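Read through the structures below before going on.
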Structure I
Amino acid sequence: MLERLWSMSQDTTIYVVGGAVRDAVLNKKTHDYDILLPEPGFLAHLASVSRALGLEPYALNLEHKLWRYQRSSAVIDVAPCGEGLEKNLRHRDFTVNSMALKLSDYLQGDLTQLIDPCQGRADLSRRELSPSSSSALRDDPIRVLRAARFMGELGLTPTLELNRQAESAAVALRQTPGERVWNELYQVTNCSNAPELYDWLDNVGALAAILPELEAEKGIEQNQYHSFCVYEHSRRAFAAYLNLWERSTFLSPNLQDKVRAELQGMDPRLQAICRLGALVHDIGKPKAKSFKDDGRVTFYRHEQVGAEMIPHIAQRLRLSGLESKALARFVRWHTYLAQLARQPRLNEGHLHRVARRLGTYSVPIALFNIADLLGKGEDMTDDTSFEQMTTAVSRYLHAWYYQHDEVIYPTLPINGAELSVQLGLPPGRWLNDMLSYLGEQAAMGRVQDRDCAIKLAREYYRRMPR
């Protein structure tokens, strides 16, 4: 879209600034542009931009006169140059984002005219991320999370000055609007090196500010089946989980392809929710911790306790209803398949039962069972439970993709209302339990027709506790 402003730039000084210039230096393509227009007559210049683009802008921030034009995936943010270009650049977040080019030079790819008062190009060549001023992160604490994102997306290393400012500004993230926090955090979570980025956020104190539930896990020792405290286990399981997203070698090649396609096809924010679920899966353990008579530690019902904590996280981060429910489901049922995997024989009825609990997030939650196991010790692939778990996950995913109508969600020949009439009972909780039971029986091929379903229902009802 910028090409449409070429003729306008002959009479008006237009600067391209920020990420678009950084990407030009890195020889990367972008569809996201920031431009500065002269302060005198800004609204008249904005009207000229609208005519040139054939679009109307919408306000992002009226106080700072920040406007946005958008067409498909292309975005142009427009602001006045204010008190001067150099001062504007020095007030930006990081040196690599504090460079500018005149629009004509940018369109011609002429980097010899680069305006770079903060030496951002030199930092890029050193692969370093540094704040553009001594107060950059204090001015806007969200830049702590943005720093982690740029470290992940651009492969940059934080300077000592960035670390110092991040440590000082991190506590202010507690007062930062949750929408802004999650908007940065979900992008950090989706970076390929997210575990390292979260470690950095932990080291500078940002993780404790935005997810204090994880801070509470530190130092909580576990039972004999775990080599690490709860927090160390969580971060290791998180790292293992992200590796499994890319390479699940324990699966058959066909299943690997299907799993990879499904995970990569998820909405980016829901991808991040599942990954975040892997990190916070055990947040209920500190509250659920207790001891048996023989002194052994137990975390009975920690999954349910953790799921009950999710609404507080969702409110803090201003997650959508869908995101909140997905995160709660992940935490609540993250061990369910692992528990059933210990059955002497995992049958189709068990697989159906798993599907009813994991729902549409079956694939990411099932996959996490492997990561959860890998996070227990140094080399769990040699443990006998690893083969048991990978076999169970493979069986479940095979059913999910190849036996969906027969095992995962079989169609019953009778519905709840008809069952209620046949048994002469009013609708109630018993009906949901009954339908779950019939679903399991159907998954095992034991429901041939309507009469068979009614017979099984009567037998099950007689066994139900009164």
Structure II
Amino acid sequence: MMIGNTLAQDVGPGVPAPIVGTVGAAGTNTSDTAPDVFWRADSPSDGQAEANTSITAAQARTTARLDIPAGATVRKAYLYAAARAPGGVVPTTITLEVPGVASQSITPVDNSTVSLNGTFYQTVSDVTEFVQQHGSGNYRVSGVSSVALTNLNDATIAVGWSMVIVYESCSEPYRQIQIKDGLRLVVDGAPATVTFSGLNVAGGPAYLGVFAMDGDDASVGDALTVKGNAVSNTLNPADNFFNSTRSFSGTAVSVSGDLPRLTGTARSMSGIDLDVADITGSLTAGDVSFDVAAETTGDTYLVGLFVAGVPAQAPVSALTVSIAATPSLTVGQGQTLTLTASGADSYSWSGGESTTAISVSASGTYAVTGITGCNSGTAKVEATVLTAPPCDPAIVANAFSVTQTAVLGANACDVAVQATGFGTSLRLTGPNDYVYSTVYRRPGNYRLNALAIRQPGTYTFTAAYQDACGQVSTQTMTYIVTGTACP
């Protein structure tokens, strides 16, 4: 998409009046079909614009509204500024603002110049990060150096700017976008030509955007062609395509928020053309390249930018998404496992989660869709959470220790023995058919407190573990209870 604005106003006869913006004193020589005074946006108050002889090139600034489609992601943004350089000196910085929010001095990454009654220049600046950060809003440009306009009698003057925004939207048809920039002078017999190549044209609407300077409605003979076919529409005739309009497919573009806000019709842009034309009829499905030419018979103008957006066959690019389970896809009763997705930028799980990883505490099928740009991929796994402890042969009973609380004798006719172990039951047996045991619901480390032991001798402590599969393991430990039995 393209936005932009002129930085100066032609006050000659027949120029449409601004919708928002006030034109004041304009000086002399105003009938030369070129701008006469500079614009200053948000002046004298916010939301207003004024143009008059008191405003210098250094004070000039204008605003254009950017509305990025819902759900779209900005991938690239470039700012173009053009004017006749004072003293032939091209500016080294351009100021880009979102009024009241942010301001940045931008150093152009490139510039190009041509000779037309002096040095005409165009700078290009990469403003991708700035636009990605601030998104939709009003963008204001200043710092575009220009020769003075007051009382100037010169029909080849123009001052303005344009921004090209390349975005990705999964809800729109796939298109190939190519930008051909660099200032080109168009004179009789010397057209400006570019070739768009490396394409794979498919069916659907195709568009060509242009940013040009010194186009006027008074002189005919300038044309835009695609594959030798003249491009024309309601606002841009075949023999006078460059006529100071801002248009999209033949409809004038006038945007609320622009300062000044102009009509977009012929001559309203005061020497600046910012047009997007429908070129569908000039292309054929299967085209891999096409030529574009800006030409004239008897006129002179400059073209700084061609942008092509053509329908293309979307590449097949399915993502490979995978799921890893920690500690494993099967866990025991009461445990949880973690499922972690990989292979994409964002994720959507079957349970509604949008995180990279989820915790699972119930058996079932878990699916995830991974998304990177407009490409997606899916993966699914079966998770099992056992309803009983797992049957792990490595888990066995363990008898840890046996201790006696006192020595049998006259002062202690019965004593207790404390035994510790791991399992689902603990048991102590001894002389005279002594038995003391406890059974537990869950396996674990327990202590058996065996009471009423009255006979000395050898006692056997047994720890037993029975798993959910019925497998039983045991471990025993013997212990000698010391002392003498009471009479």
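Below is a table of values for the structure above.
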{"item": "Structure responsible for -500, with helix-only ellipticity at 222 nm (-39500 (n - 2.57) for each DSSP H run of 4 or more, over all residues; to 500) calculated and labels I, II on offer", "result": "II"}
{"item": "Top of I, II by distance in nm of label points 7 Å out along Cα→Cβ at positions 31 and 327, largest first", "result": "II"}
{"item": "Read-out distance in nm of label points 7 Å out along Cα→Cβ at positions 15 and 231, computed value 2.6, structure in I, II", "result": "II"}
{"item": "Entry that produces 0.97 once Rg/Rh (Cα atoms, Kirkwood Rh), for residues 135-294 alone is calculated, selected from I, II", "result": "II"}
{"item": "Of the structures I, II, the one that 138, 51, 34 was derived from, the read-out being Cα extents along the principal axes in Å", "result": "II"}
{"item": "Computed 2.0 for distance in nm of label points 7 Å out along Cα→Cβ at positions 367 and 399 - originating structure among I, II", "result": "I"}
{"item": "Which entry (I, II) yields the derived value 9 for relative contact order in percent (Cα under 8 Å, 6 or more apart)", "result": "I"}
{"item": "For 0.99 (Rg/Rh (Cα atoms, Kirkwood Rh), for residues 175-446 alone, calculated) the corresponding structure among I, II", "result": "I"}
{"item": "Structures I, II, by distance in nm of label points 7 Å out along Cα→Cβ at positions 223 and 359: label with the highest value", "result": "II"}
{"item": "Distance in nm of label points 7 Å out along Cα→Cβ at positions 55 and 383 derived as 5.2 - corresponding label from I, II", "result": "I"}
{"item": "Parent structure of the calculated result 0.45, given that FRET efficiency 1/(1 + (r/R0)^6) of positions 263 and 375 (r between Cβ atoms, R0 = 41 Å, to 0.05) is the read-out and I, II the choices", "result": "II"}
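Values quoted throughout were computed directly from the atomic coordinates according to the rules given, and no laboratory measurement underlies them. All figures in this text were calculated on a predicted structure; none of them were measured in a lab. Cβ atoms are built from the backbone, for glycine too; each structure is taken alone.
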